[in-house]
Structure P
Amino acid sequence: MRHIVINGSRLFRYTLLFIVFSLLQSIFMLIWLSPTVAKAWDKGLALSMAELQISMELSLTLLIFISFPVLLFRFLYFFSKMIYRGRKTNIAILNFQTLFNPLNFLFFPSLLNSLGIDYRRRCLISLILLAALYLVMILIIN
């Protein structure tokens, strides 16, 4: 875990990017559901906080539906690269050092070479983001 670095400025930029994405999504939904652009403009000026919150939740839900498969594919891709290219030469995929479970490569970095440690870091970042995504989903539901 000491190889994972959290970059605050990058997270802040992603937060701003999400806000812009959700506002654009809200504007698109408002225009799409209105018969004319003039009526969409009038509705946009008269949006209540409840309607704005609903549109933000819908855009967050759309972001979750997009990012979940991407994060899952990213984890599986880097995990497979870690298993095949990141192991030390004398370590088998299934052996007593991994307790016959390939997922234990994530927990024992001593079994990996330098390339494998980089793949391990990327896998762990994907898992952390997936856990955060599940937490956001739980918070939206409640």
Structure Q
Amino acid sequence: MNKSGILHKLMLILILLAGFGVALVWPTVQKKLDIHYARQAAQIGRQLAQAEQTFFERNGFYTADFTQLGLELACPSTIQEGQSVLSCPHYDFVLEQADTIRVSNTKYPKWFTVSLQDGSISCGHQEGSLAGARICSQVDL
């Protein structure tokens, strides 16, 4: 064993440098993940809107339950307060009104609304939410 402890000091320095490197890179990685999850949520929202439009064309009304759409749902569907909800790890999809799906972020005060009539998506965020503003500005809708 090295009596002077140089090996231990070198290991400590390497561990500290690695920790600082991770601390510097982590926010960038998290931002990219947030944008990826938002794009994924927008895509799922569009798929739900298209399925709702197909359901409407067949039945003359929009369904109030995502499970009736005939899609393989990406997340578990439940009924909460009389509304159909898909609870995914990063977003919740709620059939909010007769012609709108609200896609809410589970971490930030940010959301999408998806029109069932034309599949258009608008992105919104709580006033003062820097993360919500950043994600909305980076997601191609």
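No value in this document is a laboratory result; all are computed from the given coordinates. Every value quoted in this text rests on a predicted model; they were computed, and no experiment measured them. Cβ atoms are built from the backbone, for glycine too; each structure is taken alone.
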With mean projected area of the Cα convex hull in nm², for residues 11-58 alone derived as 3.9, matching label from P, Q: Q
At a computed 5.1 (distance in nm of label points 7 Å out along Cα→Cβ at positions 51 and 83), which of P, Q: P
Winner on relative contact order in percent (Cα under 8 Å, 6 or more apart) once structures P, Q are ranked, highest first: P
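One of P, Q was used to calculate mean count of other Cβ atoms within 10 Å over residues 19-26, giving 14.6; which?
Values: P: 14.6; Q: 9.8.
This figure was derived from P.
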Structures P, Q, by distance in nm of label points 7 Å out along Cα→Cβ at positions 67 and 91: label with the highest value: P
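When distance in nm of label points 7 Å out along Cα→Cβ at positions 107 and 131 is compared over structures P, Q, which one is greatest?
Details: P: 1.4; Q: 0.6.
Of structures P, Q, the maximum of distance in nm of label points 7 Å out along Cα→Cβ at positions 107 and 131 occurs in P.
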At a computed -24500 (helix-only ellipticity at 222 nm (-39500 (n - 2.57) for each DSSP H run of 4 or more, over all residues; to 500)), which of P, Q: P
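Who wins on Rg/Rh (Cα atoms, Kirkwood Rh) among P, Q, i.e. which is largest?
Values: P: 1.18; Q: 1.26.
For this comparison of Rg/Rh (Cα atoms, Kirkwood Rh), the top structure is Q.
In terms of distance in nm of label points 7 Å out along Cα→Cβ at positions 43 and 123, which of structures P, Q is highest? Show your work: numbers first, answer last.
Numbers: P: 4.8; Q: 1.5.
Largest calculated value belongs to P.
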